[in-house]
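Structures incoming, each one as structure tokens.
Each value in this text was obtained by applying a stated rule to the coordinates, not by laboratory testing. None of the values given here were measured: they were computed from a predicted structure. Cβ atoms are built from the backbone, for glycine too; each structure is taken alone.
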Structure 1
Amino acid sequence: MKTRIHAIAGAIGLLMILLFWTSTIVSELFGSHETIASVKGWILSGMFILIPAMAIVGGSGMSLGKGQSGKLVSAKQKRMPIIAANGLLILVPMAFILESKASAGTFDTVFYALQGVELIAGATNLTLMGLNMRDGLKLTGRTSPAATVTILERERVANDTLAIRLTKPAGFSFTPGQAIRLTIPAGASNGAGEARVFSIANAPHETDLQVVTRLRDSSSFKQSLKSMPGGAALQIAGPLGSFTKDTNSARPTVFLAGGIGITPFLSMLRDADHRNGLTQTTLFYSNRSPDDSAMLAELQELDEANSEFELVATMTESDADTTWKGETGYIDATMLARHLSDVKRPIYYCVGPGKFVSAMSEMLKSAGVDAARIRVEQFGGY
């Protein structure tokens, strides 16, 4: 929902500035002074739409980019302050000044000089906002070329949780933590044309692709995915996303996974294990019960085989399985302190439902962890 609001507000802002800019050019070239004055009045009125739209874009963009890394996210974050400064310091004041001078019939050298400044600032914002929209589409995978893959295998890996192995398109490469967009092909009996984004669960060196998904909702997409037989075709686009692990940091790594949020960490862990690079890493993995914990057995084996990797699995419904001997309850600062020598030193990566991610972020900040060391990714509806 937040992504959709960000996109809609951004489109409104881009269209408003484009209308302001083109109407100014047209009126100056072909209109009378009365037409120019009318356009300036319309632009001033339009600010009451543009300013809230841009505030929503900025606020939602900061929220979406919080804790995110990657070239596209970084580029968008660098452009946003320039867009805001142009709007608040140039475009808004110019709208008031030029409307005042135009309504008074003062079309002097100062008016046209200020008009030139407004046009340059408007063109700059149009360019930067267009680049941000392009990068935003890239992050969602909507501009990526689609490829056809087939289902190789499906396996139940937890309650209402399915691991699906897919063929990998020729030349397809990705970084652990990235995702793909899966689309049900046209002509399918259920969910045709519907799409969802899934983190890639396997490591880049593997010959196939794997996604893991909950099947607890009754959407036509999930029901179609559940019933499609082996050999059935799907469309994929990607890779997309920027939730990837820092490779140059000497600090310890801590993964915080809530439920199906384990999937990008599976890719990172499998890749690191393959490269003998699974060092200084701790995974806190929260589920309701062991039966709800996807890939728990594999993670336990990884824990036993790697001395510098620790799995801390915790069950929030301790009565669900009386045989469980591990941690119970929700992940909190006390639990972190039991397993980490210095809570403030690691870089934290947090993935899961929105409430889980928000709770973990607040808990880490309350524990004194610098916000710059917290990376987050929210899963919704999975």
Structure 2
Amino acid sequence: MKSKNKLYASTLDYHRETPHVSLEEHVRNKIISLGSKVAKIERIYLDKRYWIILRDAEIGYSKSSHGKELLLKLRERIHSGSSICPISESIFIELLKQEDPVTRKATAKLIDELSTGVTLIQHPDRVSQELANYLYLTAGYSDLYPIEELVWTKLSNVLGDSRPANTLFSAKDELAIQKAFFDHLWEYPLSEMIEILGRTKPPADNFEQLATQINLENRKHSTDVSSFKQVYLSEFKGALSVAMPAARQIIEVIISKASGQTFEHPPAVKAAYENQLLEYFAQAFKKKEVAMALPTLHIGALCHAAVRWDKKRNLSANDFYDFHHAEAAISYCHVFMTENPLKVMLEQRHLNINNDFNCKIISSVEEALDWVSNSADSGEVAF
């Protein structure tokens, strides 16, 4: 702890000497630096099932030779610097649901090691960043960082970054404290976060209730469905509607940069503008190449549309986590290790995921072991 305190103090001194660097600029510089490194590395996304398999192999809870061999092979790739196994906030939330403190801590330690401390930014921020890149490109900006470099952060920020605010210090000292605090958390291991959280459980979700409600609506409107594309566009528009406040704010920033104009609208005007934007985007994103600019929403809409299109299937609470894993993995990783039912759904021809994304989907430990062994032997990196 003393060494961490010394590091924090030295970082604080450095930030006191650089008050011209805002907190936002400092955070963005860290994310860009991390993203440029992550973009060069093969990314293997493991869903909850695979983290549990690897954890049980690590702590001796499983006698499966395949699980132990898979962990060994993955470690070789991670320690060589050729691959990482990043997580998303969905994995973190599922980790918090583990009630046994021993297995919870063991899982967190394994995530620290195999992810090398890297996670995707949380879902709403990812959608906003994808929207921002699309809108800036549309506005004619060409010197943008690729979206693949802007969606990564460290495990301590998996649910968003936090910072001290409204302290009793001067504005200059508070800024230095905020930047030093961010740096301190940037390197903080997930296993130590879990230790601090103790038996803390994640906030209760309403996925069970939401799934029931959606299933009722799907059955009520099942005769209205005439094509998979119609269902997909409906799902995409619904998901997009939640992102319209962010889209409006991004557009206002773009206009402000070009004209110096500032915006102060009452809530009713903002809502009307966002409704207009939704109709515009709903038309624009009918083109697949445009929808691909928002891969998180695109994959999510495909998943929900696939369930609606299959009249015999009901949505379950666990599907929401599975779909979030799919959004993260397929959009930004090269390999997705998951369960067979999800793989079968994602590889349906009318979803076209296999052609549109460079992400290999694996659904068994044996298949995962075969892939990790053969691709490592051949020196193949799946970019």
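General remarks:
- Origin of the value 2.2, where distance in nm of label points 7 Å out along Cα→Cβ at positions 93 and 301 was derived from one of 1, 2: 2
- Each of the structures 1, 2 was assessed by Cα Rg over 2.2 N^0.38 Å, for residues 29-236 alone; the largest value belongs to 1.
- Source structure (of 1, 2) for FRET efficiency 1/(1 + (r/R0)^6) of positions 45 and 309 (r between Cβ atoms, R0 = 25 Å, to 0.05), computed value 0.00: 1
- A value of 23 for relative contact order in percent (Cα under 8 Å, 6 or more apart), calculated from one of 1, 2, originates in structure 2.
- Source structure of the calculated read-out (volume of the Cα convex hull per residue in Å³, for residues 85-172 alone, 162) within 1, 2: 2.
- Test item: helix-only ellipticity at 222 nm (-39500 (n - 2.57) for each DSSP H run of 4 or more, over all residues; to 500) calculated as -20000, pick one of 1, 2: 2
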